[in-house]
1. Of the structures labelled I, II, which one yields 1.3 when distance in nm of label points 7 Å out along Cα→Cβ at positions 33 and 129 is computed from its coordinates?
2. Here FRET efficiency 1/(1 + (r/R0)^6) of positions 41 and 81 (r between Cβ atoms, R0 = 41 Å, to 0.05) was calculated and came to 1.00; which of the structures I, II was it taken from?
3. Rank structures I, II by FRET efficiency 1/(1 + (r/R0)^6) of positions 57 and 145 (r between Cβ atoms, R0 = 25 Å, to 0.05) and report only the one at the top, that is, the highest.
4. For structures I, II, calculate Kirkwood radius over Cα pairs in Å and state which one comes out highest.
5. Which of I, II yields 33 for relative contact order in percent (Cα under 8 Å, 6 or more apart), as computed?
Structure I
Amino acid sequence: MPRTTVRTLRTRRDTRQLGADIAAQLAPGDLVVLAGDLGAGKTFLVRTIARALGVDARVTSPTFALVHEYETAGGGSLVHADLYRLREPAEGAASLAEEVARLGLRDRRVEGAVVLVEWGQDAVAALGGDPALVVSLLVAADGTRTATLSGPRVGDIV
């Protein structure tokens, strides 16, 4: 049974620490799904994970490009995808599963890339299933964020 933990993120420093803690648990081929409303901090969390993995490049939201790929300090690949624009395809357009297949995200996992996907909760099967970690971000009225983490890689993230 997957473990679950909840972290309160009062500051950007708290989020950076969470990103470092997540990065320490990841292995090649892992899928991390990030969920939360617009502005919840998904891309910022991805940026902190990337930094902890030694990515030197500027990490930005792939909302319009859909996928950005980075090389980590250890020589592995980190793939950051944002499926927001694909969630509700127009009539006659390809399904979410077909679009995800075209992006090659499952293939990149098989090749050993760590794949971080914003808005990916409806595409888990198309992404190869079995997320190592699911991170759900929620913003309270006072601006405090809560991160609920579940999955086999929760490990020592407390």
Structure II
Amino acid sequence: MKTITITDQKEIEEIIRKCTCCSVAMVDLEGNPYVIPMNFAYKDHTIYLHSGPEGSKMKMIARHPRVCISFCEGQELVYQSEQIACSYSMRSRSVMCAGEVHFIEELEEKRAALEFFMKQYTDNACGFAKPSLQNVKVWAVKVDKMTCKAFGLRASEV
């Protein structure tokens, strides 16, 4: 099975939009890797995340604001021969992004970012009450590095 690098920006963004969550990797307070699944929105090379205003993630980001975010779509078990274990692979496409977290504090900017979120998951029009906007941390990660690969392809698919 083959792995190929995808460089077409439209295809990369299509992969991101197909995902319902992403994995966000950061460094914990002891210097260890820490990965959590999060809902997201993506627009103009920026990944938007949201969380509560306090807690361990906020402390981690304050100390180490760089994160790595991965998206993976289309997981399908494939093989070349049912009887040969090493011919099995998982066909999928993944996107890896890196950047630094900046928090959006202004309420109208938060509202706009949260509207991106809702568009990622539903076509329903949704409103945001001022207390909700005040009590959420909206993360903006401007992507400064992005890579994309397709895995588990047969030689004829490359």
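Every number in this text was worked out from the coordinates using simple rules, so none of it is lab data. These figures come from a predicted structure and were not determined experimentally. Cβ atoms are built from the backbone, for glycine too; each structure is taken alone.
1. On the way: I: 1.3; II: 4.1.
The read-out was computed on structure I.
2. Here the read-out was taken from I.
3. Details: I: 0.50; II: 0.70.
When FRET efficiency 1/(1 + (r/R0)^6) of positions 57 and 145 (r between Cβ atoms, R0 = 25 Å, to 0.05) is computed for each of I, II, structure II gives the biggest number.
4. Going through I, II one by one, Kirkwood radius over Cα pairs in Å peaks for structure II.
5. Answer for the origin of the read-out: II.
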